[in-house]
Structure 1
Amino acid sequence: MNVRQAVRAIRPIRTVLVDDEPLALQSLRSLLAHEEDIDVVAEYRSGTAFLHDAAAIGADLIFLDVEMPTLSGLEVLERLHAAGAQPHVVFVTGFDQYAVRAFEEQALDYVLKPYCADRMARTLGRLRQQIARSPESPAAAFLTRVAVRKNARIHLVRIDDVDWLETAGNYVSLHAGAAEYLYRTTMAAIESRLDPARFVRIHRSTIVNVDRIVELQPTFGRELVVLLRDGARLRLGAPYRDGLRKLIEGL
């Protein structure tokens with residue numbers, strides 16, 4: 001059984017097309033029409049209209065135009081992540097200046113218009129490989145690395161190397177050893193993409209890698225401080241004590 005057959009045997013890939021250009025929608029629809037494992041369940045001319053139905057649709061794959069009125073494709077993806085949705089996303093656009101941002105947002109691919117059958121085949125091949133590797137394992141959806149900008153460069157940060165995370169305005173700060181990286185997302189969005197057996201929230205603004213915890217220290221006022229291997233001392237919020245205790249006891 002090849003990759004396409006294996007994916008098809010699981011279930012069709014629920015696919016949504018979001019683009020404000022009718023001709024672009026038509027072209028994309030035509031290219032996907034002969035893909036047996038791709039089931040185009042809906043089309044939208046705006047990101048706002050799609051977001052209204054997104055939860056009910058439960059798309060596996062979204063072809064998402066970058067430049068649209070009201071909400072851009074990048075803003076649509078941010079809202080999906082904030083809501084805890086983690087579909088595969090292929091950004092489509094007539095411009096290449098968004099490629100780095102698409103990479104930062106963990107997009108499956110970035111395809112330029114006008115569409116090419118060979119290029120689309122490579123995109124779908126990549127999708128099928130990802131699904132076929134572990135189609136039923138929840139771990140397949142967990143983040144393994146993120147791309148972040150620092151000093152005008154793009155760094156790939158392995159999630160295994162992250163000691164703790166904290167909110168930083170419109171970003172989340174990733175602490176990995178002596179390094180600190182700003183990742184453009186929300187705390188709720190990234191928490192939904194982390195393995196809950198390894199990462200736990202200890203405060204409304206802090207998540208820690210449980211493997212980095214060395215000690216829980218009491219302080220005045222009956223509060224607790226979480227001490228990490230790197231020496232970081234992080235406050236343990238009262239609402240999160242039971243979650244941390246259960247995770248530690250289950251190790």
Structure 2
Amino acid sequence: MQNKVEEYLDTNIKDIMDQYPQVQDILDSFDIGCAPCTSGTCMMRDIIDIHNLDEQNEKTMLSQIFDVIFPGEKVEIPRIAKEKKAIDSPLSPPLVKLIDEHKLIKRVLVLIPAISEKLDLSKDDNISWVKNIVDFIQNYADKFHHAKEEDILFAHYDQSLDIIQVMLKDHVSGRSYAKSMLEAVEEQNTEKARVNLLKYRDLLTEHIKKEDEILYPWMDRNMDITTVGKMYSQFMNVDTMLPDVPQKYLVMVEEFETLFE
């Protein structure tokens with residue numbers, strides 16, 4: 001029996017949900033939303049480790065899942081995830097740095113509905129709103145922030161994992177929305193600009209939430225002190241190469257806040 005249990009723990013979660021649809025409901029009840037993911041490469045044990053359930057909830061969830069898979073059979077439930085950190089335990093410095101960079105991005109996301117509502121691309125100053133937001137997306141959110149994730153952080157982990165694949169696809173989608181915003185400016189298509197601004201806002205709001213609350217804590221639990229030091233040094237190298245970026249875009253965001261708050 002234990003060999004079968006281990007086999008299922010090392011099976012893609014999407015395959016298990018396809019075979020046993022009730023498993024999706026069990027995962028949903030523990031706020032583990034695997035169904036929307038498009039890659040389907042996470043093993044069941046990866047899902048448990050990534051979401052860092054406490055020991056009791058992990059045991060309860062696995063018991064419910066294996067009751068579906070092996071009805072009426074007695075299954076010994078293994079402990080999968082590492083021990084949870086204390087709630088007030090800080091993340092390591094490189095991940096704290098990324099979370100701090102998210103704060104400026106979130107300040108822009110909060111403003112997008114108001115900007116979209118007032119947007120009229122027949123006006124020169126409105127055109128500059130969109131161009132400045134695209135500039136922020138391409139040079140702060142992407143070149144300055146996402147580059148640290150894609151080129152440094154994600155390189156330390158198995159990039160076939162669903163959660164990383166989803167983050168990478170979000171980055172690609174965000175770039176596509178920014179490109180469409182610029183096209184809208186060229187076409188003077190206010191509605192197209194508005195739609196893509198709001199799509200970007202919705203995407204990045206959920207994206208940042210997944211990173212701050214799920215991805216980064218999981219990565220932090222799987223980094224040793226040597227990796228932490230190396231990664232932080234690499235992040236600082238990016239900052240050194242782009243020394244004016246944080247202040248430039250802080251000023252831009254503050255100007256937007258003055259206009260729209």
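Values in this text are rule-based calculations from the coordinates and carry no lab data. Everything numeric here is computed off the predicted structure, so don't read it as measured data. Cβ atoms are built from the backbone, for glycine too; each structure is taken alone.
Here are the numbers for this structure:
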read-out: Structure (1, 2) behind the derived value -21000 of helix-only ellipticity at 222 nm (-39500 (n - 2.57) for each DSSP H run of 4 or more, over all residues; to 500); value: 2
read-out: Cα extents along the principal axes in Å from the coordinates reads 70, 41, 28; which among 1, 2; value: 2
read-out: Computed 23 for relative contact order in percent (Cα under 8 Å, 6 or more apart) - originating structure among 1, 2; value: 2
read-out: Structure responsible for 0.20, with FRET efficiency 1/(1 + (r/R0)^6) of positions 19 and 227 (r between Cβ atoms, R0 = 41 Å, to 0.05) calculated and labels 1, 2 on offer; value: 1
read-out: Label whose coordinates, when distance in nm of label points 7 Å out along Cα→Cβ at positions 27 and 163 is calculated, return 1.3 (choices 1, 2); value: 2
read-out: Among 1, 2, structure where FRET efficiency 1/(1 + (r/R0)^6) of positions 123 and 195 (r between Cβ atoms, R0 = 30 Å, to 0.05) as derived comes to 0.65; value: 1
